[in-house]
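Below you'll find the structures, each written out as structure tokens.
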Structure I
Amino acid sequence: MYYTKTVYNLLIGISFFVFSLQENSHAQIVIGTPNLGFSQACASESFNTFNTTFVFSPTSELSASNQFSIELSDANGEFDTSTIIFTSAAGAVTTSPATLSFSLPETTFGENYKIRIRSSAPTAVSSRSVGFAAYYKIQDDPFTINNLVSTAAYCSGSDYLLTIDNPGSGTNDSPLNYPALTYNWFKETGPTTSVFIEEGNSLLVSEEGTYFVETNYGTCTSNSFSNRVTVLEVTSGESEAGISSSLGNPYCPGDDVTTLSTISGSSYQWFKDGSAILGATDQMYDTNASGLFSVQVDLGDCSATGSIELISELFEATINVSEFNTVEEGESLDVNITTTANNPEFEWFLDGTLITSATEENFEATAYGAYQVIITETSGCLGTQEFLFELEEAFDAFPDVENIPNVISPNGDGINDTWIIPTTYVNGANAEVMIMTNRGEIVLQTNDYLNNWPENDLNITSVNQIFYYVITTSDNDTKKGSITIVK
């Protein structure tokens, strides 16, 4: 009897388990390929947020515990060792289409990353997105090579080694502090053109030219690049040896000194006002004095000399406005210069033209354009400083337009770049704005439209693209029409 009851309970349990599996097997969804809100992902410490939008169906099959995750492939677009870069809270995403935000890991470095979307309850996974370049720019500041000396020389038949400074002088942020980074060396071929030479931490130069190096962030642009160095071949006699000042020239020493640096050689001798400086026989020389400094560099089979007229104690100056400023029509911008210069003179320019009536430290800017102010110290340590700023008309994101436009041209010229609609349908009006492709794919759906579509590149070809819109107000009044995107 006990045995029969036990078998009975076991059969009941098995039946319930099988029934549960059958019930769960019917719960499934299909997740569409994720659409990227970007063409390339160039992340850094100051910016690391990217969006992706996807659709899924049916929404009724989602479990309350469901979580959507974003998987990032390796640099070759494969998911064998994928990384989860975002997971939503349980039950947080219930409507389609859905937009999720994610950040890139600091190890991201490549040209063909892909993402895909995965759900947990029920389990489903999307197709892979299109490939995209993605880099986390762990170092994104200019850096120095050749001790910031702009020239170098080598004897005929020899060569010259250009290296990235580590740590370098002053506030140089050497990328060599980040071992995972790689570098591309270039040689200038014109005022704005260059040719790739090779990769590496250094470059052995045996051909005259101007060289520089950039941190390799692929197709992502960055500020991680070096100064230019012009390398010359010395065939006989003496050549020019460049000298740089770590604090610039003129410079404000304060309680510090400036470091004078010259090209690399076998031995050195520094001079001040024509006299040799005792013990100054290194590639660098520290000073806080003004005067004519020169150096003689032994390059082995040849030599080089150079000089610099060093001026210290440059005055200080500040300006009370930002680089970019906006004012409403009819308003003005009060600009004020504060300086420690002795007997300063002020010159104000608008779009390169001198404003002859402006000669004081204060100026009231009323016209839109690019301004420049030059401060000149006329006694003591002679020198100049300049400030640049621009004045533009304040942009009205919600102008009171009368009609819904059916043509826009997002070409970046500031005219008709986005779809701007009457204020009765935008932010605060509680109207739903939906924009679809000619295939019915929803590219925008919001109850808080900000007159900002399209925010991203639509990959417009030479053929105009047509989208369709549906606007539904809070009282169910509907507006429909088309939008033609003109390249």
Structure II
Amino acid sequence: MRTVRMLMAAAAATVLSVPLAAAPAYAGVTRTRAGSASDVTRASWSGPAFTMNGSGAVVTATMSRAVDAIRGGTGALDVVVLAGSGTGTPECDVVMTLPGVNSCTTDVLTRAADGDDPQVNTDIRRAEFVYFAGGDQCRYVAWKGTALAASVASVVAKGGGAGGGSAGLHVNSDIVYDACGGSATSATALADPYGPDMTFTYGLFRWPNYQDTINDSHFVTRDRMGRTLAFVARALQDGRTSGGRAWGVGIEQGGSLYLDRAGVGTLFGQNAYVVLGDHVPERARAGQSLTFSNFKIWKLTPGSSFDFAHRPSCGYYLRSVTAGVPSGDLYDGPVVTDCGGGGGATFTEAEPNDSRSAANDIGALAHPLTVTGSLGVSGDRDYFRESLAAGATLTVSCAVPDAYDGDLYLLGPTGSTLARSVNDGAGADESLTYTNGGSAGTVFAELEAYSGSGTAAYTCTVTRR
């Protein structure tokens, strides 16, 4: 939102920082480049990848993931930071400490017309990642219709990436809450979802797998759940999304959501929330308070994931708003796990899932979760990807049919064995429990056909606490 970008310490002595004069027609642009003076050239890139930050600063955990994903683990890339105000290069100072970064250029644009600055657009089109800084998103949405918007989209299209924090988070969703009429609070938004501070910009960007979304920042600290509910209701009332569904994504300051090319978002740092509105509001009219029944809200904790390409239909809690008044605690609630077979309560393995890289992702589904599958050929292995917060305990218990002897393993991100259950004999059940004593991250459950095979189904119960 409307934050002040702070001057940070200069980059390391090995980083070259070169302020360059802008062309007279775009006197409002300030350009500072750090790192190599020459851009990287390469035939193809391995993104897209995105970072969605609850506050303005770069989060190294997600930015380094994005850099590695885009460059495919080899070579280096160029980054551009876009800002609408401020001094210094705090984002590039952090970016230049990361492996795989060739250069980082900060362009500060003070007018809407600066979106057509030839040098700015050259910087963007030659980069592989564009980061929108914090500040005032009303300045950023003014770049809609300029060359800048198309230039940023071209970076993503070639397999690069984009992201941002605070104001920069807002402009990376389908629908942008632009705050051009002032910053709405939860109280004012729920009291009148068409109030003067409820202003939006449409069609700035639309990233793969992230359609029908409205981002919000500084989420818990500034108590913004109520206004995100109103954002979602407005989008539905105004017919701004597809399929009668609108999704709010609220990220707490210090939190960062990394979105990979497959559409899976993994959360780092602080909590985040995904809000679904799946029907037209009971009441959303100018000058009247909002009434909307049964918003579905997913609470994400660090280390958990959410599949935006295949959005879950279970694992949420429900909250309603009646005449502007929420039905309970908006930031927590009893999780719905029985959704009439609509996902979350049960999951059936999907082949191929014979390696960690091809593992079925069950991290965003409701727990306890029942997983079924079969070990159809000798030596078959089924892998399932889980998200485990720091200090959390995961238990996997598998009922194995008499057709085969199945062994159960829990593996770390690199394949190291964290726990195992290897009871002898066909039909012997397997169970393991593991408590994460380190930082939040991904683990893999592996069920292996030690001997025998068959189409008879195994059934595993997966719980997290």
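Every number here is computed from the coordinates shown, using simple stated rules; none is lab data. All values derive from a computational prediction rather than experimental measurement. Cβ atoms are built from the backbone, for glycine too; each structure is taken alone.
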| For FRET efficiency 1/(1 + (r/R0)^6) of positions 35 and 411 (r between Cβ atoms, R0 = 35 Å, to 0.05) computed as 0.95, the structure of I, II it came from | I
| remark: volume of the Cα convex hull per residue in Å³, for residues 75-274 alone, calculated, reads 119; among I, II the input was structure II
| said: With FRET efficiency 1/(1 + (r/R0)^6) of positions 99 and 251 (r between Cβ atoms, R0 = 30 Å, to 0.05) as the yardstick, tell me which of I, II scores highest. | reply: II
| task | Can you spot which of I, II the value 19.9 was calculated from, given it is mean count of other Cβ atoms within 10 Å over residues 363-370? | result | II
| Here log10 I(q)/I(0) by the Debye sum over Cα atoms at q = 0.10 Å⁻¹ was calculated and came to -0.76; which of the structures I, II was it taken from? | II
| message | Suppose helix-only ellipticity at 222 nm (-39500 (n - 2.57) for each DSSP H run of 4 or more, over all residues; to 500) works out to -1500; of I, II, which structure was it derived from? | response | I
